[in-house]
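What follows is a group of structures, each given as structure tokens.
Values quoted throughout were computed directly from the atomic coordinates according to the rules given, and no laboratory measurement underlies them. No experiment lies behind these values; they were computed from the predicted model shown. Cβ atoms are built from the backbone, for glycine too; each structure is taken alone.
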Structure I
Amino acid sequence: MPSFCSALELAVVINTADPLSVKIGSYYAKRRHIPAANIIRISFPSDRDTLEPAEFEALRVQSHTKPNVQAYALTWARPYRVGCMSITSAFALGFDPKYCATGCQPTANNPYFNSAVKQPYTELKIRPTMALAAADFDHARDLINRGVHSDGSHPHGTAYLVATNDSARNSRAPQYPLVVKELHDTIPVEVVHGTVLDHRTDVLFYFTGAISVAGIDTHRYLPGAIPDHLTSFGGMLTNSPQMSSLRWLEAGATGSYGTVIEPCSFPQKFPNVLILMSYYLSGNTLLESYWKSVLMPGQGLFIGDPLAAPFR
């Protein structure tokens, strides 16, 4: 299915109170040729992990957004939450407690999940959102450059699907045989049993379940690569007691995902591996592919270059 998302349909949201956000937003707009009309400048203190819902509503981002805009790119790693939601889901769906959960409960579903929708705002009134998250400008610049270089590159990489012995975090492993069956003619797929994967030179996809993933700095990630690890607090980018999803981007990946509040072991709150890979390999952008792969995204944070499209 053709990708909808282009520079004309993406708004870049900059926090003018955060010098790093300003620098990342300016660089991304330049590299991705984002129209000036699609730059949205807001201001709020950035020295915390959570925005309160009332503060978020007061920013009135929607009122500053042009009708043609279908998606958002945020330009910061902190804050990463709005109340009980991830900040990317709050920007996409609007703050709504139905996308939250207290304890081990399901949340409201994503109307964009595995859909044929090409223009999510026009058709569904949601704007899928991804954060260009980085702790410093050097990492942000490298991330953006990888995304740009990935476009249309059709990389010859491998999908590594790791089944661990961590029963609480291995809940996506039952999806792996279907991935092999459906995609083995499209991309090499290697199912790895155990916790250690290191020194691979062709990583395009890498999915696992673990509190922390060893050896991620030993790999070569191809431009456009997507890895993520199913665990409770990967989306707590700057202060996680587990491995932050930001570590994947710092290691050379172009996109990742993690939850910001305890999701329990619901695989529906994490990317469905087959759906994510299928959309990405068919030419959809990173943002579209990730957002279409998570049924319950309210607690989940999407990070990376939203416009990266290696198979466009």
Structure II
Amino acid sequence: MRIPDSEDRIAGCLFAGAIGDSIGSRFEGMSPPVRFAIPDELRITDDTQLTIATCEAIVETGFVSPECVASHFARWYRERRISGIGSSTLKALRDLDAGGHWALVGASGERSAGNGAAMRIAPLAFLLDPDDETNRRTIRDVCRITHRNDEAYLGALTIVRSIRHVICGRALDANFFPALIDTLPDCSVRDRLIAVRDSDPSIREYTARFGATGYVVDSVPLAILAAVRSNNLLETIEEIVQCDGDTDTISSMFGQIYGAANGTKSLPMEIVDQIDEVILIRETVRHFSRTFESL
């Protein structure tokens, strides 16, 4: 089996994430069981849009600058290029647009442990080593742009570690959950991953027990479980869609991990070509890959 190279993993990550986002968003809010079909029109939402904006900021500076990432978020917001924005992210973008400092505008408090940081953090996995304290601080700062919440940060860090695991050539097998759990501090996301490790649920069993909400403690472990169990991108997205809840973000995070692990050969490229912003995504892959290779 061909091992994906770095550019192919980046392309797989962004394309599969966009597929999950654009399909999942069409079913968000529908009560299961839903009649699943690939929509004729596939439109990305904030999950992919802010991921692309993050890539653009990194390409501009050649490294991960929270200030530059925030600047790109604000520009996309001013240009009305972001759709489906969650409440915490919307609050931060409005404050950025009004001149707020990137480190202060993010939502804080118990209700700010949403998916808004985890859904857009994937590009950092290609550039930053989460075992390095300085790199972790940068990851946290990028999360703080929209979510000044420890659980939201740790959910995003878990996504970074998952993608970092696969792009280093390691398998999503039975050893993955214990290894991932050992890298995380005490937190609710870690507790949920322990429950997944111990019970080995199916996707349906997980959501029946925990739900598939926009709360990062529910969504990130579910996206990772889906990636570990998946043998087919579209079939797994269909499973996630049948769970109700935050279907676009969970499908997108799952897709990012799956695509980074398997590359573009595992993806239905005819579906990729149906995405409304496919040209922009291809350009982003090309420029981001060049930046990655130059570091």
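A compact table of results
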{"read-out": "Label whose coordinates, when helix-only ellipticity at 222 nm (-39500 (n - 2.57) for each DSSP H run of 4 or more, over all residues; to 500) is calculated, return -7000 (choices I, II)", "value": "I"}
{"read-out": "Answer label among I, II for the case where relative contact order in percent (Cα under 8 Å, 6 or more apart), calculated from the coordinates, equals 34", "value": "II"}
{"read-out": "Structure with the greatest value (metric distance in nm of label points 7 Å out along Cα→Cβ at positions 101 and 125, set I, II)", "value": "II"}
{"read-out": "Highest-scoring label, criterion being mean count of other Cβ atoms within 10 Å over residues 141-148, among I, II", "value": "II"}
{"read-out": "Of the structures I, II, the one that 4.6 was derived from, the read-out being distance in nm of label points 7 Å out along Cα→Cβ at positions 21 and 181", "value": "I"}
{"read-out": "Comparison of I, II by distance in nm of label points 7 Å out along Cα→Cβ at positions 53 and 69 - largest value held by", "value": "I"}
